[in-house]
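Next up: the structures, one after another.
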Structure I
Amino acid sequence: MPTTLLSRHPQIATADPEQARDEVARRFCPHRLELTRRTGRLDMLHNAAAIGPDVTLNYLRYGDEVRITPGRFDDFFLVQVPISGSARVKVGDRVVASDRVRGSLGSPTEPVDMVWSDGCEQLLVYLRRQAVEELAGGADDPRPVVFDPSMYLETPSLRAWLRLVHLALDDIEAGGALFRSPLAATHFEQTLILGLLAAQPNSSNEAPREPAAGSRVVRTVMGLIDAEPERAWRLAELAGEAGVSARTLQEAFQRELGSSPLEQLRRTRMERARRDLVEADPVHTSVTDIAARWGFFHLGRFSQSYRAMYQELPSQTLAG
């Protein structure tokens, strides 16, 4: 029998509709759950693993056809991508016929009502509302973020975003080395959220734009990064320190440096890792120790990135 997604992270398996409803409500929100046929039988399975505090990946199935009526999510966004079967998802006044090429995206302020078909299995990406809205605009745009609920998964931007999701799934299934560090988890969560904001139409893309930020803002943020590269900086924190929105800060870095604040944070950590490798005693220190100190827990990827920057492997630097 094929292995289900996130099989190492089981949450609940049950044939009892009340237990299924209560356990899913505890992890998501209160809702109604009904088998649509009198002869229907529940075969519910929920697996889940958090990347960090803001993004959780889930596998969920119910077996026979069910209707799920949560109303508004309130404090989270939910991406639903069918792995098998299909779903009819009503978000606000829009209805999405969801299948393997079209996902759905529920926003916190929009009522949701859905029917999952027989055999429907879904990959669900839970994103905390506060984290999404901080990155979308923060205090400079207090309006709620509302996404287009229909996600055509074959667009290049959404295919790229799903590759990030599957990278996270693969790492979690392999033991989660990438996300053992809060530094790595925070960076990856923000990349996922920013990627979704860029890939899927939403109200923040239509918001009035504040004046462009200049070099002063970039210098301020680079100073913060240089002073505390070991800190698990969030983009919204850096933007708040600079007195601009997260979006404006992103645009300023792109314009001035051709990269993002989080890319610069990663580069600074790589520079500090190189400094430590140069100064370390190879008898008493390993590449793994230094990489982990700076939030690089996937040694293969660290070595590839390091070689691309410095034209040698970290082990060569350490050996002198």
Structure II
Amino acid sequence: MADSLKVGLVGAGGIAHPHVAAWQLLGAEVHVFSLDGQAEFAKRYGIAEASELDELIGDCDVIDVCVPTYAHDRVVMDAAAAKRHVVCEKPLSLTHNRAQAMIDACRTAGVQLYPGQVVRYFAQYAAARDAVAAGRIGEPAVLRLSRRGAAPASDWFADPARSGGVLVDQMIHDFDFARWIAGSVASVYAKVIVRGRLATAYVVLTHGSGALSHITGGWGPPSTVFATAFRVSGSRGELSYSSSARSALRWDAPALREGGGMLLPTDFAPPFVAELREFAAAFRGGPAPRVTAEDSLAALDIALAAVQSASSGQPVSPKDVS
């Protein structure tokens, strides 16, 4: 639990809602500062307001950054300068160099920085990782991941200079998951079609192990039902999940005596609660969370390589982005 933590939430937009709800379930005392919607947000959740960002940072133990992506670095840098631990929504920033500077600033200040790569905390995704680590499907060979939802309503998402577009803002979740499952990525090839706010993208990752990840993402019209799915095929079996099917994680292992079946997650906590619970424990000196700022930077590099590939029509190495 986080009952001894005083959390300063920066931002009152869409992603701030699951964050504050999770912190409150964990028992944290939450304060908020936002340039837009602060009073209504504070009233809705019964939390205190700060009149300035500096006031919030000075009064709290942990700063939770939920502002638009283009404003992340300033808040993280200010929090690090004040020696406050930080939670920052994904993506950390819009460039490798800025994200690295944020990580370096927190390390130099002696504070912890954790990224909001919440898909690692969704029960089926976490169970898939556990199954792969336990060798249930052998060596991962081919991953097929998909994610689609309605295009975000806020104008800044439609501006790649402020959000990074669908590759950086949305698909970074699956880039991170693919790397978590199949290891480091050597090259990225991407195709993207954008029509106003709508976008569809297809990305192929070639992992250092030789595994391939085929990833599709998209922002659709307002009627689009949010859905995710994955299929991980290995040398001895396969894992699959679809949010549309409302089923558990499926394990198929025809080459093994076990034959397969349903794999039950070990943690049924809501994803944001599971995520922030791990971060809170780490802030108190507990075990390191399952995700690090360096993991999020690696996922950002994959996303930036995808942006470059979509522009050039050529594969790009994540090592070549800046």
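What follows is calculated from the coordinates using simple rules that are stated; it is not laboratory data. Remember, predicted model here, so these are calculated numbers, not experimental data. Cβ atoms are built from the backbone, for glycine too; each structure is taken alone.
Compare FRET efficiency 1/(1 + (r/R0)^6) of positions 47 and 271 (r between Cβ atoms, R0 = 25 Å, to 0.05) across structures I, II and report the one with the greatest value. Write down the numbers at each step before the final one.
On the way: I: 0.05; II: 0.70.
Looking at the calculated values, the largest one is II.
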message: Once relative contact order in percent (Cα under 8 Å, 6 or more apart) is calculated for all of I, II, which comes out largest?
response: II
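Supply the structure label, taken from I, II, corresponding to helix-only ellipticity at 222 nm (-39500 (n - 2.57) for each DSSP H run of 4 or more, over all residues; to 500) with the calculated value -10500. Walk me through the numbers on the way to the answer.
Values: I: -13000; II: -10500.
Of the structures listed, the value fits II.
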query: To which of I, II does the computed value 0.70 (FRET efficiency 1/(1 + (r/R0)^6) of positions 71 and 223 (r between Cβ atoms, R0 = 35 Å, to 0.05)) belong?
result: II
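Taking 13.4 as the value of mean count of other Cβ atoms within 10 Å over residues 31-38 derived from one of the structures shown (I, II), identify that structure. Display every interim value, and only then the final one.
Values: I: 13.4; II: 18.0.
Computed on structure I.
Can you tell which of I, II yields 16.0 when mean count of other Cβ atoms within 10 Å over residues 167-174 is derived from it? Working shown, then result.
Working: I: 16.0; II: 25.6.
The correct label is I.
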statement: Ranked by Cα Rg over 2.2 N^0.38 Å, the structure on top of I, II with the greatest value is I
statement: One of I, II was used to calculate distance in nm of label points 7 Å out along Cα→Cβ at positions 143 and 239, yielding 1.0; that structure is II
